[in-house]
Structure formats: C-alpha cells, structure tokens
Structure I
Amino acid sequence: MNKTNTPHLPSDNLISRRTLIQRAGLGALGLALPSALPAAAPAASKKKGAAESSAALEPLNRFPRMVQEYVVERVRQVERDAEKRRAALRSKSDAEAYVRDVRTKIQQSFGPWPEKTPLNARVTGVVERDTYKIEKVIFDSRPGFPVTANLYLPKGRAGRLPGVVGTCGHSNNGKAGETYQSFAQGLARQGYVTLIFDPIGQGERFQSVTDQLKSRKGAGVSEHLYFGNQQFLVGEFFGSWRAWDGMRALDYLIARPEVDPALIGVTGNSGGGTMTTWLCGVEPRWAMAAPSCFVTTFRRNVENELSADTEQCPPRVLALGLDHSDFIAALAPKPVILLGKEKDFFDARGLEEAHQRLVRLYRLLQAEKNIGLFIGAGYHGYTQDNREAMYQWFNRAARLPEVRSEPALTMEKDETLWCTPRGQVADSQPRTLFSFTREMSLALRKKRGQPGGEKLRKALVDTLKLPPRAGVPDYRILRSAGSRRYPKKQAATYAVETEPGIFAIVYALTDEPLMSRPVGANRRALLYVSHQSADAELRDEPLIADLIRAEPQSAVYTCDVRGIGESQPDIGGPKSFLTPYGSDYLHAIHGLMLDYPYVGQKTHDVLRAIDWLKAAGHPEIHLVAKGWGAIPATFAAVLAEAVVQVTLKHALTDYGDVAEAEEYDWPLSYLAPGVLKVFDLSDCYRALAGKKLRQVEPWGALAAKG
C-alpha cells in the first residue's frame, strides 16, 4: 500500500511562507524591517554629512535566538508534563477518564459555541454524472453567513448510505481544488454521500473582494491571518469559526434522507487535516476520521521553526496541556487513521509520536485496531496512495467492500461546481467575518463602560497574564559596541533578565565612560521603550534628543523588549520578520497558545526594567515610548508606581479602532486577546492623565497613516 510517489509540489496551492508583507496588510508600517530603518541623519550628527548617516550602521542584534529558544523550552515543558500524565494511565477506566478530560479542555479552548440557527439550505443546481450527481448547496452556518458546498450523491444505491464531510486545505478555489474533487469523487463512486464545503476566505467565500470579485487580501491563508488575528481582540478564535462550519455541515448531512446519521466520517488534507483533527475533538458524532498531512506535535513544529495558520493555533491549547494527538483521543475509541507524507513539512517524526501515544490509549480502551497510521513516500498532499489508505479504512468501518485502487476520476472546471452565479457569495452582499468582529466590538464598547483604578489594574494583569514580580532582576554588563553616534557620548549596555532565558536590553546613555553597574544617586530617569530598535532610533528619532535637552538632570536609558531590536529573531532571515508567517507572528501565536500573550510578555519586560532602575537608585521614571513600544509601555505605566510621567509617540488610539476597521496594520504581537471584553487603551490613557500623559501624533488602525 505504501507506494513510491513522484515528487511534486503541494497539491492544494499552499501560499508561500515567504508571502509579501503586503498580502497580509502589514506593509504600511514605516519601520517594517530593521534592515530598512529610516536613513535620516541623527540630530547629533547632521553636520558630519550624509556619509555618516544611520544607514551606515546595521542595527545591533546580539540575541537573535533568545525568543525562539525560550518558546521552544516552554513548549518542551508542556510536552514533558503531558507525557507524565499519559504515562500514569494504567487501566481502561484511566483511559476513559483521560478522554473525558481532554474533551473538557478542548471545549475550554474552542468554546463557547453559538446557538444553532436554521441552516436555510438551498440547492442552486445539479451536475449529472455516470454513477453520481453533484448538488450545489448553500447553507447558513450562522445567520446571514453562507457556506457554499458540493454534495456528491451516489446513484442507484438502496437504503441509507454512509456519509463523509470533506474539509478543504488552503486551495484558493476551495472545494474545486483537484485534491478535494478527487477524494469526494472517489468516495461517491464507492457509495458515500460526500459533502465538501468551501472554507472561509477560499473558493466562493472571499471575505473582502474587489469589483472583479478577487480577494483584496489574498485568498486562503492571507484572509485567515488578517481577519483571524483581528478576531482575537473580541475574544473569538478563527479556528472555532472554521470548526463550526464543519459541525453545521454535519448537521446538514445528517438531515439528508439518503444518509445514515450513525455512519458519517470526516477527512481533509493540510488545512483540511487541521479541521479534521479539531472536529474530532469538538464534535462527538463522527463515526470515523482520517486527517491527512497535519497531525504532528506542537513541539516538532516550533523546534522546526514552522509557523502555522491562525486556525491551527488554538488559544490556551498548550497551557491546557493539549497536543494534536489529544484531539484524536477525544474521539476514542472510534476508528481514526492518521495520514502523512515522508517529505512533508509537518514532521513525520511528530506524526509517529502522536500515533504511538494513541496506540497506548486505544490499547487501554481495548480498541487498538481502531487507530491506524499511513505515511506515504512523497511530498505534502492528499495523493492517491493516501486517499486509498483512507478508502480502505472507511470501508472497513462502514462495512463496505475493500477497494484496492481508486476509481477513475474526472476533474470538473471550477465554474461547473460554483453554487453562485459568478463564483462568489459576496455578489449577494452577505455578512462577512469582519462585520461580525466589528459588531462584537461595538457591543462590547457599550457593555464594559470605562474601567479605572484598581479594576483597570486587575484587568490588565488578568488579560495580559502578567506573572508575579519579586526581587531585583539579575543582569549582565555587555562589552561596548563602539561608537554608535547616539545623542550622548557614551553608552553602556545591560542585559536585564526579566525571566529565565529572557533579557530586556537596556542602554544607559552618559557623558562619561560607564563600564560597570549604573548608579542612580536618587536621580530621576528617562526610559525610552523602542518601536523596533533602540540602537537605530537613538540616531533617527528626534523625540529622544528633544527630551534629553529638556531634562538635562535626568539619567537616560532605552529599552528593547523581547523580540525587538537586540533580540529580533533571525528565523528565516532578516527580511522575514514581519511576513505573515514570520518570526514575529510565530512567537505571538505561541504566546496565545501558552496563554501568555506576547504583548503581556513585553509588558513584563518593561515592568522588570523599571524594577531594575528603581533598585539602581532611580525613584522616579519618565516613561517614553514610540509605536509598537507604546502599547507595553502604556500598560506598564498604569501598573508601575515609579512612573510619574509618560510621553507616547505614535501610540495606537484604541484596540476598538483596529477591531472596527476593515483595514489595519498592527501586528498580532501587540494585540491583546479578549481585551475588548474588559478594557481598551483609552481607559489606560485616562488613567495616565494623572501622570502627565503627553500624546504625540497617535496612530489609528493604519499605523503609518494615523
């Protein structure tokens, strides 16, 4: 059965993981990449001529692997703890309790679910073929939110037939993709009623279209990342919306008189393998399942520096101790086969590890024959050998005759399978994903009021998941980087350890050499939190020089929080930092899975830098920040008593402005999940009025445009 395949490119048109920043709408920021920081001559060096502009100096980056190794270790610890729990299972009752536990935890990650509303299913056309027909179906998974699907109905079959819900990977044309037509046809020719539906942002379900009905953001993952990241602000998860479509597809299939409701399976590849896996975890009605080219382990993904799509990264999933295998375990002891490819970017070692965990669980449940594994020899894709392994597995579960090879297939044109006249539901102007996010934000704005005082401080700590702080942070004194043409003659560099393995990089600017610990001498300190690189901004940002002149008695410090400036990750190269799958996104999405938001981590860095300055003898701090850095600085200023004055340049006006704008360019790393349920940035700004808050040129949803 394990055939040798001819190497081929991914069959579902996966978007390149080097997609241009603009595809995800992140290219408008003025300082998008460190290698392209503005080259304006620094205020202190203008008279030296253009030859000595900041462009001649590459921004410092002495800790490029710091954040990556921190995240890897956090994920490894989650896996170690989970493996101890699995190893403690000894009996069938232990295994049954484990299954109940993972089901509960999965609901905590994905739920709560919306109310089931009428599907309003309608058939818009029929395609007649030799042994089956294809009905063009549209149903509403939520009120006014249409799902386009093709229902493959076998001809000449008596009685109720087994059914399959097919979930698509990231093919731009969704259900019409060759991969997805193939298994839908193959199943129909063997007697399965097969429903395959378009994912949000693919096929006929683009969420933001031009007059020519093309996606404004880019089909597939570009829309997923753009609108999915925005959803986090209102406490929604794009993967749950995708899974809900699959659950409602199951509702539709169960309602069909041709289908045996007790014998419905689910399968899909890549992004469809993701949905198959999640649907095993959230929906108990499946009779069988076959996820292809997705299941591995979270540890293997992060160790391999593999970014995953928004829907592939459930919130709190790692904090809850869950892994891919646990979503399959939630369906145990029902029959599931895990499908993969030897040359897939989803690591086959992780697939084998997931399978071994499940074999032990199924053995305890006395159903070891119900968990299978097939790894094809080729590249990522639902190729014929993987499909044939699925057919055999499903046929055994459905008690159908064994099929040794796939029936002959005929691929249809996209237009033949369209459920809508011009191939897009947008033609009829239905609800969009963004419209739901905007509506939720507006409702939350009215509901939450204007929290302040202790209520606001508690909301900050709880939302950002800030860890407790105690004692004085340890620190390193780094060797001088030489002349960097800063506004003061000298600069000492300190690596302040904010938590194990993480350092905030702090520069102390002085007029005299400083190669030892800082001595505050009861002086006020000015602490500047950078937008993207303190090293570059000390030369380029006139606000810093202006404040130094305005406060000649203040000690001057700058701070790069984790993932910025001196610790900007180098995964994929310097120009990939802000691409849709870049390192900034990778670490931000893992922060959500670990239930430790990246913006909360950065806020913790600022707070620990303030603790360090206080211990060094600076009782009062003027906290200054720019752009991205203004968000964690704002949160820290509300919480830190030592901060007595605040100046923010290019600070985000409000999170609500991002949630309510169809166009935005703030990266996920600065979006706080669920924040709009409890507070917004404007609440923090009101709280800082007593600390002499000064706002300079605030930025709106589109940062570079204000």
Structure II
Amino acid sequence: MKRITTLTILIIQFIAVMAQPINRKALVQRHNVINIKYDSLSSLTLGNGGFACTVDITGLQSFPEAYSKGIPLGTQSQWGWDSFTDTAGYRFEESLKAYRLHNRDITYAVQWHTPERNKRAGDWFRQNVHRLQLGNIGFEILKKNGEPCTLADLKNVKQELDLWNGLIRSHFVVEGIPVDVMTAVHPELDVIAVSVHSALLKTKRLKIRIRFPYPTGEFADAGVNRGNDDKHTSEIHADKLQYSLEHQLDNYRYYLHIAGTKISNINKDHPHDFSITPTTEKDTFEASFRFAEQNGKENLPLFEMVKNSAAVYWNAYWQRGGAVDFSGSTDPRAFELERRIILSQYLMAVQCAGNMPPQETGLTYNSWYGKPHLEMYWWHTVHFALWNRIDLMEKSLQWYATVAGKAKAIAARQGYEGIRWQKMTDPQGNESPSSVGAFLLWQQPHYIYMTELVYRHYHNRATLDKYKDLVFATADFMASYAAYDSAAKRYVLGKGVIPAQERFKPEETFNPTFELAYWRWGLTTAQLWRERLGLPRKAAWDVVLKGLSALPQQDSVYLAAESAPDSYTNAPFMTDHPAVLGALGMLPASSFLDTAVMHRTFNKIWDIWNWKETWGWDFPLTSMTATRLGLRQKAIDALFIPVQTNTWLPNGHNYQDERLRLYLPGNGGLLTAVALMCAGYDGCSRTNPGIPDDGKWKVKWEGLQQMP
C-alpha cells in the first residue's frame, strides 16, 4: 500500500476547501453600505433595472439641492421621456452633412455645421427626446420653532443599504427625537414604499413632500429645476382607495399614485409641490408611491408587501449566477476589489437590467440628455452573461428588434446594405446627431457578440432562429462598409471613421486596429452562425474576410490606426481609450493577431499612456488584455491605477469628474474583467489566469462563464 504523502494530503484539503460553496449571504452583507454623515457622493439607490430612485440620508429625497452636484436624488424610468415643443419646425434632414468619401457623397447626422439653422437642428435632435426626472419624494420636518429642518439639524445619523434584502434603513435624530425609516422598491412595479417610525408624526412635525421638476434640456439633469412653472401642470385626483397626482408637460403626461395608512388629504402648496400630513395618532406611518404612464385604478402594494417582494427578489439574485470570494487574501487590495465587485453587481441590476440599453449614468440622472450609447452597451451588459445571469442581458437585447427598421434606414441613406446600428439613440431608435458618434463603428459588431454569448449559454437551434436575421443584417452592413482599395488590393475600414479612441478626424482616419479585429471576428462569427443553421457561407462576407487589411503595426507594435503612424509620439493620441488593447482583451486571440506584437504594444501603452485622460472602462480593458497575455500582476494593477477616473465611491459608483459623478460602464467593465481573470477564456488551461500567483491571493469563485 502506497504511503499518502504530505503533499497529497494538502492537495486533498485544498480540493475540499475549494469544493465548499461560498457563503453568499456573508459575502454580500459584509459590503453593505453604511453612511454616518451627509456626503453628496454617497447617496443610495433602490430599483428594479427599469425604474430606480436615489435617496439621501433621510431614506427619501428630502434635500435634493444638496446632492445635485454629487450623486443626485433622481427618480427615473425607462418609459418616462419628454420632448420640448418644436416651434421652429426642425427636420432631421437639416442635421445631415455630406462628406465626400470613396468617390461618393455620404451623409452623417452631425452637430456643428453651417448654416446656423442646421446647427440648431442638430442640437434640437440631440436634446429631444430627453429622459425625465419623474418626481421628488422627501420629508419635510419641522423643528419646535416651526422652521424647516436642515441637514445640519440631523444628528446621530446611521444609514445602511442592506444588499441582501434590497432595503435601506435610515436613522437620525431631530432635536432629541429619533426618526427611523425603511425604504424599498418593488422588483417588478415602479413602486417606492416607505415606513416611518417617529414621535414627530404625532405632533404633525413630519410630512411627506412631493415635487415635480421641469426638465432642464441640458446635457445633465439632476431633477432640481423648480422654475418654468408655466410650462407644466400638476393636479390632484382622489378616490376612496388612493390619490393620484397628474403631471403634464409639453406633450407628455404621467401619474404618481399614492396609498398608505392614515392619509386623509394631500395639499397643493405650490403649482408643482404637494404635501401629505399623516393623521395618525401613533408614531408609525407607511405609504407607497407608484409612478406610471396611465391613471390606473389598481390597488398599490403596501409597504410590507413591497419589502417582502424586494427581499425575495434580492435573495434569489445573490444566490444565483456568479460569485467571487477573496477572503483569506493578504494583498491589501483584495477586500477593496471584492467590495467593488459586490456593489457593481448590485448597481448593474438596479440601473441597467431593464428592457432597453441604459444611459451611462443609469437611472440616477441624465448624461447626454438621458440617451443610451450603443457602443457602451457591451460594457453595460456582457457581464450579465459571464456572471450567469443571461436573462438580464436578453431583456435589453430584445430592444434591437424594435429599432432595426431605423437602423436599416441609416444604412440605406448612406448607401450600405443591411443595418447600421445607431450610436446615441432613444427608446424608439432615433438617431441623435453627433459630430463624433455618427462616425463610430465599434457598436456594430456588439449585436453579434451578445447573441453569440446567448448561443453559448443555450446551445440550441431556437437561439439561432431567434437572432439570426439581425445577426445576418448586421454582418451585411459590415461587409458592404469595407471599401476595396484597388491599388493595394485589399479591403479597408474608412476613411470616414472615428475609432473607439475618439482622438482622430473622420476625414483622415482609416483602418483602426481594434475595429479591424472586431470586423474580422464579427464576420467570422456570422459565418459560423450560417454553418450552425446548415446554410452555405455567404460569399460576399468571405470576400471581405479574405481581403481585409492586416492589423497595422510599426516598429513591432500595433498602431491605433494605420492612418496614425504617430500613435505613440503625438501627445493627443496617447489619451482617451487605449482601444488598440481591445483587439486582444475584448476579443480572443486569432491567427491574424501576433501575440508578441500585442505584448510589446501593451508594455508601451502601460509605460507612456496619459492615464489621467482616460475613462472608467479603460482600466478593465487593460486588465483583460493583461489576463490574455498572461500578465497576472498587471491584470490586478490595471484595476488600481491611481487616477481620478478610477475612483470608486463608498456607494460603489465609479466617479469620473464633476460632470460624470457616476459611470456605469466602469462597473460593468470591472465585472467582465473579473470573470475573465477567474474563469478565463476559450482554450485557456490556466487556473485563475488573471489572479497573481504570488501567494497573496486566495480566490474562490463559482457560477462564472468563460469569455470567447
């Protein structure tokens, strides 16, 4: 009988430990967010993916102006959109400008061109439609002398976001009298429910205050515009079961339905401000608030039902899908990385799991007028597939079918086949003029990438049949967009393109490296779909694949674009997204990419890039490339590059600057990078390929999927 060696025993023990499931509740709850003071950047959000509200330290939206330059106290949905009245009669065609490219005129919807009316038309269609801040529900607390309570009057503050149950508990004291608040949002209905316990209720010193702001029409909208009273109307409707507030602005109307204990009436204190004074003789008050497009009469779920429904949903959310546990690690960054992972999972489910692509600031406040950017959709949603929550990705993926007609019209207008997916858009798929976005390409293959992830999950014919038409139409545009250079006998991308690294003039730019790699991957995968379906390969696609330009390089490093041989000597070209890394980061290795060249490219970018001029998803992108190159330490280091745009707030948001105080592509990118670091990618035989093997990291993970 052979002796069992010490090494064998250690291996058996290691396998036994790794086989033990992660204590998910403990993992999640050790990262509950706790606030003990006012901080405009530490507000907390509850939501269901298509509707969300953000609250201050009182548990509601009591001090919106104080948070307006931080993480605003927004209430937003996927259905609430407004358009100002067009008194000038603008036509979208006025935003179009013709560019002479490939010996023909091609029109693009841009912002800045003459005459002045055309510029104003471009601005109009960027601004309209815009996402609405639906309303502000907060407390009005009176002091003994009758004056309104201020933030400075709140003492002994303690607020906790219970991630496991989707509940916010808030405690504070006003002139010696405690106030305890619980807040929840229903997982399926656009309902906010609140429970308040305080002796202030008995003396009528605590009220609920509701405000309807008017949209600013600006790039950002924090929901605090209380001007323009004459441009909208707010009215009360009452019946025996509940109250409804009707808000009408421009050509849009929606409602706030209210139900609760001991509501005898609602007062209109201002054209758009209302107050509820609970008539209870007790020290507890509960109410539910439902935002809706229709003035329905159905009963609202009350607080306990909302609270329990939220707990059921969030318990199930955390117990399914992926999980990563770094407990036992001695690297000082491990706990912080784990915190970012947990809070990012929460924020993406709250803000980005609806039925259409989200805006970059989710459902908190407007950026780019509240409109989604389809090139960012990859960063918002790929992680759902990799963390084994494919259903949350498919919810928004269905939206593409509803806007495909308008995408086809863009391609046809420009003389291409198939469909050209929009860049900056809206719920109806309208194109928003942009002198940068109109020339971007990298949103185009995203649809193929996402549907391929769906197929990898199900591996069935039904998935192929469900998505094939748009996959093929996407590829048709890609093949027809590639222009044949008869002198060089090859196909090129551009001129007339701005790469993902938005530092290049479209009239001068061609063959950006990342886009070339993505084009080849997308067309190759579309052909694979045809083969899976028993269809012949499409000859036109193969012609382009065979003749597509090689990835441009100089001095044995990949360039940002073939048209930019000064990629690493011209200072502006070393800012913004280091997108060239996406050719082996977002995408798998291929015979058309030289890994040694990419390794040198990575090292050059690491050493000389102006990291202060980057965005939140650039750090996960860099980490992903490092993982695929086998640079384990760099994969972690990239996630902790010490610059402002890699700031992570106590509530889990990725802070960029004063304009973008939260940036959800950074959160989604982190989750994608971590999945790759742990589960690896197709053909990877290494365990935890992006985690350093220096003995300082202990990692347990489960439920993650490999990347292509």
Structure III
Amino acid sequence: MSRTDVKEEILRLREELTHHNYLYYVKDEPVISDKEFDDMLSHLSSLERQYPQYDDPTSPTRRVGGEVTSEFNTVKHRHRMYSLDNTYSREELAEFDARVRKELGEGEKVDYVLELKYDGASISLTYENGKLKRAETRGDGVQGDDITVNARTIRSIPLVLKGDYPPVFDIRGEVILPVEEFEKINTQREIDGESLYANPRNLASGSLKLQDSSEVARRHLDCLLYYVVEDSITIPTQYGCLEKAREWGFKVPEYSKVAHSLGEVYEYIEHWDKARHSLPYQTDGIVIKVNSVAQQSRLGYTAKSPRWAVAYKFSPERESTTLESISYQVGRTGAITPVANLNPAVALGGTMVRRASLHNADQIARLDIRVGDTVYVEKGGEIIPKIVGVDISSRSEDSSPTSYITHCPVCGTRLVRIEGEALHYCPNDTHCPPQIKGRIEHFASRKAMDIESLGEQNVSALVDAHLLESYADLYTLDYKKLIGLTIDVSTDGKKRSFQKRSVERLVEAINESKNIPFERVLYAIGIRYVGDTTARKLARYFKSIDALMAATREELLRVDEVGEKIADSILSYFADERHVEEIARLKEYGVQLEIKNDMGEAAKSNLLGGKSYVVSGKFSISRDSLKELIEKHGGRNVSSVSASTDYLIAGEAMGPAKALKAQNLGIKIISEQEFMAMISSQEENVPEIQEEPPATTIETNAHTADEQLSLF
C-alpha cells in the first residue's frame, strides 16, 4: 500500500468512525454492531502506529485514552464562566421575572427558554476550524484546569464538527455520569469491600482530573451541552443556538422548551419535579433563561451572575419513618458496614426505601441515632438513601444510646479498627463466611476472572456445602459432587439444583479462566487497595507474580500511582504464608501468573539491560508506544525521576522541574531521536518521525474546583 493509499485509508476510517460515534453516543441510533465498530477502530489504530506522521489529536483512537498527565495547568478562559443565582419558590421566580421586565421596559414581550439543570461538572470546550482545541474545568470562573486529554475520551464530545460552525467559539455544558454507570461502579466497589462514592456529580468531577486518560475512558462519562459563546454568532435566540449546536454534532438534550408566560414556567417545573426520576442522569433543578440574545445583552451581568438567567432548585425529597433495627454487613475485606432497617418503607425518587447505610460508628455517634427513633431519610445525591437527622422530640424516655458491635456478627471474632480509618474490620479473613464468599465472588467477577456461571447464589451454595474455602478451590471442584447440589434462590425457601448442563457450563467457564491475562489475575486475588488499574500497572512493571512477591518497598513505590498505602498492603499480603500457598496452587492449576508477550519472546531483546527510563513531554508517537519500546528491549518504565533513574527521555513541553531534578542527580537526559538510535540495531520497524510536530497540548496544574452552581 502506497503512502497516498495509507493516508486515504486513515482519513476514510476516521470519517466513518466519527459518524458512527455520533450516531451511537449522541443520536442513540447505531447502524452497525459494536464488533464492526471495534474492528474498524482496531484497524485505524494499527495504521496510526505504523504511520505516526499522520497523527491527529482528533482521531477516534484518542477516545480510548492512554496519555498520562502528571500535572494540570491552570489556563484563563476565553470568556468568563459565570455562576447562576438560585431560587427555591414561585415567589422568587416571580421576582426574577419582574426584574427582567422592569429592566427591559414596560410592555416588552419576554420569552424564556426552560432547560433541565444537569448535576455534573461544568466544562468549557473551545473549537477552532471545527476541531476540539481545548477543554477546561470551570475553576473560579476566570480560569480553570486544562483537561483536554481526558475530555477526548468522552465519546459524546465531538472531536470534529459538521455543518456551518463558526471559525472559533466556546461551548459550555456539564460532564455527567449516567446513573446506571454510577450504580455499576458502586456495586463493584461494594463487592471489593471499598467505600462507596457519594453521588455521580462528585465522581464525574473527580474523573476529569484522573492522571490516566485510559481510566477516564473506562468511566463512560457523558457530556450535555447547552450554551454557545461567541460574539460573531448571529443566531437571535438561545433556543436557536441549542438547535444549531445540535446540528454541529453536540449532544444537546431534547427537553428544552420555550415558555411565553410564568404559568408555563410553573407547569414545566411541576412536570420535571416528578418526571426527573425517569431520566438516565441526575437533575437538581430547572434553568430559566431569557430567550432573546439581544435582550440578554441589554440585561447584562452582575459581578458574579447573568441578570437574564436563574436556576430553580428542586427541594430534596425527605420522608420520616422509624428505625426498626440496625444490622451489620461484612464485606470481602472484613469491613463492617452498619445498615438502618426502616419500617415502614418510604417512597423516595420513585423507589421504595427500606434500608439506608449508616456508614460507620462515627456517623452513628454524630447523629446519636437509636433503635426506635423517628428518622428523616433523603437520597444522597438523588441516588443513595441516607439518614440525615433524628426527631429527638418523639424519642421515648427509655431510649438508650446505640452501642456499636465489638465482635463480627457472623463468625464472632473481635473487631479491630485501624488507626486513621473510620471502619471496623473482622480480622478472621480465612474462616469468616462472608469474607470467603466475597473474595470468591470478586475473583470470579467480570473485571477479574470472568467466570460467568459463578454468581452470588452459586458461590454461597458452594461455600455452604464446604466445596469451596478459597478461590483456588474452584480449580478442584468435583463434577460428581456438583450434580444435584441445591441452591436457595429466594427468601421464601424456593430452591433449585445444579443440573448437568449448568455444571458443564460452570466447569467450562472455570477452565477458560485459566487463559485470563496476568493483570486481571492480579486484580482477582484481591489485594487490598489494588484495583484493576493498579493491578495492570503492577503487572506491566514486574511481569510476573514471582517478581512482584520478591519486590521491596522501594521497588513498589517506583510504579506509577503506587503510594505507601498500596505498597504496604502488597507487602503485608505476600507476607502471609496462606496467600503464598494460594498463589502456588493457582500456578499449579495453570492460571496465568506472568505476562505473555504477544510479540513472542524471540522478538524481545535485552538491549537496554534493565535500565530505568522516565518518559516526559510530547513525542512524535504516543507515550504508550514509546514505553512499549522500552519494555520490548529490556528497559523499565518509572513514573518519577529519582536517584535510581538511568535516563530521562525528554519531549516537547516537558516540565522544567523534572529536567532540573535530573540534572541535579546527574541523570542523562536524551531526546526521542537519541533513544531511537539506541535501539535501532534491534528495532527494524521503528516508526517514522512525524513530518510535522503534533499540536501542542497545554499541560496543566491542579486547581481546586469551585463548588458553586455553574451555568456556563
């Protein structure tokens, strides 16, 4: 294939993928299967790796992430991002309407655009010549953090526009996490014995500041846009701007409406105060904007807010009920979670709430909550039920303070509380049934060993039948003992039994799990604080379980994103002989406990002889590709410059701090070209250096997010 043909094929694939991405993530009207999309994306990614001179930051391959940002620079917004004034009643809305009409003049017609107020993280996107140039957080309204690398992974943010867009403009909106994705993440964290996220808004905001953009991509964030900012735009109304932005390819929700009177505003509020619970994402109010752009200009701004817009906030749903009892759950890590059992159940957000988390002993003491109390229940962030207060006036005289349990409610072992942590733990990790079941469920989960036929009920039945005491026992299950084993499938005593086909499927799934790659096995074994991202980084750094088990604390701390807490947890895990024996059994049964080089061992050299490299800045190829070359030739990637670093590979826009530290420590600083020359004798297919330098992405510094309600 000639270079011309290659370029045309790359451009064709990008155009097709961009179109299908728009149909799937913006229009919700896919016309090809996920596999067809993934196959095209894989083909494009392969071509871009082979021909980096055709790199483009707006390529659909950038959606999967892979770039790591160690710092987020603070940048000044092209146009200030104002906050909105809040209202909470019809009277306050009437006052707002009266002020608008007074400023515009008696008798002038005023229409309002009504929009849902999306509860997410505010974002500003800048486009130049139809391509995404920069993405910024709100910050303090004047300046925010450059999060362009992470924003590219959000598939509903177009990288390339269509239609008659202006040459340069900003568009504002909210990055949100759909409720379904939020619940999936929290369900997995509950299985992992980790604390739950409070609400989708905070998780969406935190996700935008993750250093690893591939991790941002896995969060499945969404972006809803609602305000175009550009002086040259001649569209006369806010509603018209929304329609035009939709034509350009932005995801603009369809729920907006033009209201010609306050009565229509009130009707819209009443409708969505109830209907909002059916939406796939959170809303916490309504935004009312003057529709005419000319009238907006005449009304202007205060020091903080536009005079032509206001937010009406829904009141949080709150109900009172009785705390019937407090029960205590045991997670797979032994963490104890107190749960309030409520009677009668209360209706909140379209669901019946019968239980609410009490979090920990400190929360119980702070609320002074007692069995028999009348309690007030809300849905925290519209998702998680929580008790927000106690009606002390209705408390009976013989009420006594709650005494937090001292022993495990299942196995009876005395609980411990680690210094600096809020939770109590049951230390009996080998014989406490909920912990055993939880670890096996985690081991078999989709992100781990993906043993599809091994759900919660099956695990519980196998543990109760003494067929499983640990996840290694899965590989010794006796086919004959499984046939006819009964399982409770409901709370009313209904049972079912393992039939021949279900046993065959289970055995088949267990055998297939032996092919799961090492990084997922490492996540599956359930080392505390080692999530799937950390497990992947550890696996790629150490290559095998043996090397990881032999690692010192200093070596562990060299791994990207591994801090003291994680390093100490890993050392503690492998210091336990029971865990070492478990790993030995997995190895004996054929589970993958080392990285298998897809290129084959023959293709790997030891040219770099175990030297450690820090990669910093922008290069003609992606940093992931550069790191793969380092590992392919026997080198090691480290995240920060230290006395044990051998080389710093310096690219464009590298931060001066790393260069200065390397110079002070006497570490050799080399360019990308010098590194390529080092491996050229072994690397026959070194990618060509790009003919033109890539567009520079402004690196960023961490900046505290402003918690004010934001319109823009």
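Values quoted throughout were computed directly from the atomic coordinates according to the rules given, and no laboratory measurement underlies them. Quick caveat, the model's predicted, so the values are computed rather than measured. Cβ atoms are built from the backbone, for glycine too; each structure is taken alone.
Matching task: 0.75 is the computed value of FRET efficiency 1/(1 + (r/R0)^6) of positions 218 and 346 (r between Cβ atoms, R0 = 35 Å, to 0.05). Pick the structure from I, II, III.
II
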Ranked by Kirkwood radius over Cα pairs in Å, for residues 378-457 alone, which of I, II, III sits at the highest value? I
